[in-house]
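Below are structures written as structure tokens.
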Structure P
Amino acid sequence: MTALRPGLTPPSPACPSGPGGPPAAARRPVGPQAARRSAGPVVTELRLSAFAAHRGAVFPIGPVTLFGGPGGSGKTSALRAYEALARLGGGESLAAVFPDPAGCVPERAVADAQGRRGFRIGCTTDGPAGPVRLDIAVQAEPALRIVGERLTGGGETLLSTALRDPGRSMVQAAWHTAGTVPVTRAPLPDDRLGTALLPLRVAGRTEGQLRVLAAAEQTLVALRSVFACEPQPQRMRAPVPAGDGRLRRGCDNLAAALDRHTRCGRRHARLLAAARAGCAGPVTALGVERLADGSLRASLGRGGGGATPVGRLGDGELRYLALALVLLTDPGALAVDSVREVPPAMQTLTVLADGLDRDLDGRQLRELLSLAASIGAAGHLRLVGTVTEPGALRAREAPGVTVVDLGP
């Protein structure tokens, strides 16, 4: 058995900076300027102009943001829109991102004379290029396509697209150049985000082209640095094959990810402290053991040589451990398509956690929020989640936590 002992693994000199963060004294306070203090570009506003149950909704996104409210209030759809923007920013097609586009159309939306219905979403990012807005209009019926997109920054429209010929699977795009020709026009496919295609289409020779590229790249870096996390306790109990340890969305390979995590003493020390705070009974160690067939099993050390396999823990403790591991792990150890062209130190990871408080008691939720706020203060991580319990809304008293109450 490895890492299951009262003592901690000595800090590794190769342990990278990131969510583990510097010592507490070196962390920057969380406040109104947290977006600009982030390591890299971040999303600061989510707009659901017409999406599912939302119309004309504008939501602030801070270092730790909770969407709270009863079932059916639109919490999950807000996170779904955020993740959809992230996946479009990563270059995925509309069909892959929206397998059920009709489900995104606002309730009771009436089709026009041509039988068309759709939805509109957008966001604002902040970073070196200043505030940049991205808004897209998607036609869901009769055919799925982007019918309009607008990228704006510094008071200028940097990119706009429009559907000119419904018979062609293209949109007409125009982007700002500020050269001898002030605007460049070209067709773009209607099933991809135009902003994601700009780095391949804009030469970057004029001041205007450079502004367009800076705005597009800021938006893409902010959107692509997203990890959607939905821990599934029923899939986390069995031993798992040893592998590269990149934690998956459902956290079903928790043991392999934890095995990789133990190699960084600083982060593992914080995870052990979190386990002690959120798990019942004495916790003296947290690690993995390699079984006879080569598979890995995660366990909690209980002192005196005893250990409890995590498969024996309740759903709440398992979800708590998985979420704490996500917050404290190296982004490179998560199954997320990060922006390889940008150094990790210049990216800020955003964790999306639908049902953050599911199966958790109040103490566990408070520990996770405190951990997220503490790590977020260093600028390398943000948390956007949904909660249902009214008591969780007391988090508005916690520094660095933004609560969006969607209740009556």
Structure Q
Amino acid sequence: MDNLTHTIIGTLVGEVAARVAPGQRSTLPATTRRNLSVTLAAIGSNLPDSDLLYSYFDGKISYLLHHRGHTHTILIALLLGAATLAIARWWLRRRGLHPSSQDYALLGGVLLFTPLLHIAMDFTNNYGVHPFWPLDNRWYYGDSVFIIEPLFWAACAPLAFIFKTRVARFAVLLLMVFAIALCFFTGMVPGPLTAAYSLLVAGMLLIGQRAPANVALGASVAVWLGATAMFVMTAQAARSQIDAIAARQFPDSTLLDGMVTPMPVNPLCWEVMMLHKESDSAVIRRAMLAMSPALLTADQCLSRSLDREITAPLVPVAEASTEQLKWYGQIGTPIAQLVDLARSNCEAAAAFRFIRMPWLAQVKQGLVLGDLRYDREPELGFAELVMTDQPNCPAFEPNWVEPRRDVLGY
């Protein structure tokens, strides 16, 4: 998820924790205790992304391997939370404050929970995480929630009336305006859903203004978790449909991976990528899946870039599109070429520790190895690398398990 979402959800968790946790033996002023809970929850919700401080330093490979890397593991996330608690303890003592054991239980709980929450929320996207390192170095993909989900922001609208400072309340209101504008102007949310989303934001703001704070916070948590559950359950249904379509339309192929990604605010439309093993090739097909064609056909579903030119040289899919599924091209790569490249090129071998939807082709930039998940423009993106005779071998390569060992034959 984006850091804005991590932050606003973190503040919601901190606000709820401060109100739910026992405070009878607290030695801190009530306002200080609550502010600490909210602030530390916001910080804890972003701690795993501390990998951004170093993941850019050695080019694309470094970013691919280190972002959502070690800091996105349960072990390191807990250590980061514990270190932040130690810093908070030092800061409190410098200010002459002496929290009780009950206060430390609240702050420690917040700083242990929110980094793990960050990892769980990142898991719901198609980028993946490997939380169980060093015991398990595999990637895990949730494929359930769009990378930026405005429904999570709408859930936090009551904070505009619960936060104590004018700056914080104004920031939440500004986020709500930005969220509605995002739905209107990005071209990814259909008009009726944009109108429904605007009404949801207005309703949540009204709850925040009229209802008791605890009731408003309960509504926020319910909308946040409810939206997550809706997308997770719909993702399961979408994967089942993809499996059935693949078996029906490509009976002589082996489906290795079926990735589904919803559109923001929209559980009815899902971007799809199918990776098939066909004879001696790895073939990736892109499509838009409509969960309820009677309400919204696949052709009517708005997308990010499925209809735009990208780096990968796609060709049309032989199968005809339907109201349920609209094809947006395919690319095939001989498996032998991928295997040879992984064995002979250290940069490619490192990239394969990240790439989930691999393609290899000669394009205007040269021989390019890419991950079709993030190919959104004609220029080279962050997950596309030009293969040369003098590869830039990474100095430090995390030992993540290659997502496509089923292709590479490892």
Structure R
Amino acid sequence: MHTQNSTIQTKYNYPLHEPYTIEDIFFFDIETTGFSPKTSYVYLIGGIYYRKGSWHLIQWLNEEPNKEAQLIVEFEAFIKSFKRIIHYNGSGFDIPFLQKKAESYGLADPFIKLESIDLYKLIQPLKRFLSLESLKLKSLEEYLKLKRKDTYSGEELIPVYSGYVGRLLYENMKIKSGELSAYTVSNQDTPDAQSLRDILLLHNGEDVINLLPISAMLYYCDTFKADFLTAFYTPLAYHLFVTDTFIVIEFKMPFIYPLPITTSCSIKEKGSLKKGLDYLEAMELKAEFIKDILKLHLPVYNGTLKYHLSPASDYFYLPLEDTAIHKSVAQYVDKEYRQKAKPANCYIKKQSRFIPVGEDYTGTCFKKNYSDRISYIEAENLEKQSLEEIITTVKGLINYMKEFFRI
């Protein structure tokens, strides 16, 4: 068994340790000779952890296939001191693979007392939002522009490992017999065991180390949570800009997004084409994620919308004027020019500049039709709102974008 420890330089951006300390978490990844624990075996496990102000990489490389159980024992003994393990698709592969291996050797489940975080499952909802074709680890590394020295895939490493075991056996035999010195072995034309081992360790090490910068992608997910702003800190710095077609709100976030992203979605009603709501097709909500700034572009609609009154039983609708009036006033209108109001026609109309606020907004809002899911407020009112009111205003649109991208 070859165990290698090293101190590494890396950035830890996303608080995956909370509510524990940073020393309570362990990132890990495994390398195997195949997908089935029945017909293949694990030959390398790597992990990173934080101790005494630095990140450390530890790797266990099995140099003898018949000592696979020892590899699992050493790994299980080491991770006992942690409270949470973090991995990428470990729930689907790494963990069940090791669990089945441990069971086959009569060993305890290595993960029985550990909490588990699968970054793959947490990042998966971002696939459409980030326009990712694949969620493979290397695809995310390329998306985040993370550079690797390793050029091998996991599948390509299998023959490298076979060559390493064979070469190691050959070199040890020659050195023991006195036919070759260690110096002669390391200077032969064919790759020596050390060179092959370095290839294996480099691939596994970069896989696990890159989990830290990849985890910062979860900040995009956090933005779409229901309490996406109020959960961070108060007061939250923001700026508001008004243009002819957009109202732009900039929120300064207490973290940095890993990459600048600009995305947008069309704001429209369900079945809007049938309803003839053509103007909604042209309205777009745009969001920019740049460093520590979330910038929302709220589209402005110039026109006439309806404010629906409630309860409809207290009002009458005047068809000729296309408006509703309270029953205390309607008594002065001839019966032939009035009718009992229904929820759909119990409204008054107003021409102004409006911005959409989503369907869950509880303040004074306007709609095109009673059954519409998108509500509007007057654009001028947004400038007068407090931070809490502004957050409430845009929350519905964030939810709308969340639904659009299926986050």
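Below is a table of values for the structure above.
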item: Distance in nm of label points 7 Å out along Cα→Cβ at positions 112 and 240 derived as 5.8 - corresponding label from P, Q, R; result: R
item: Read-out semi-axes √(5λ) of the Cα gyration tensor in Å, computed value 41, 28, 16, structure in P, Q, R; result: Q
item: Distance in nm of label points 7 Å out along Cα→Cβ at positions 152 and 320 derived as 4.6 - corresponding label from P, Q, R; result: P
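Values in this text are rule-based calculations from the coordinates and carry no lab data. Since we're looking at a predicted model, the values are computed, not measured. Cβ atoms are built from the backbone, for glycine too; each structure is taken alone.
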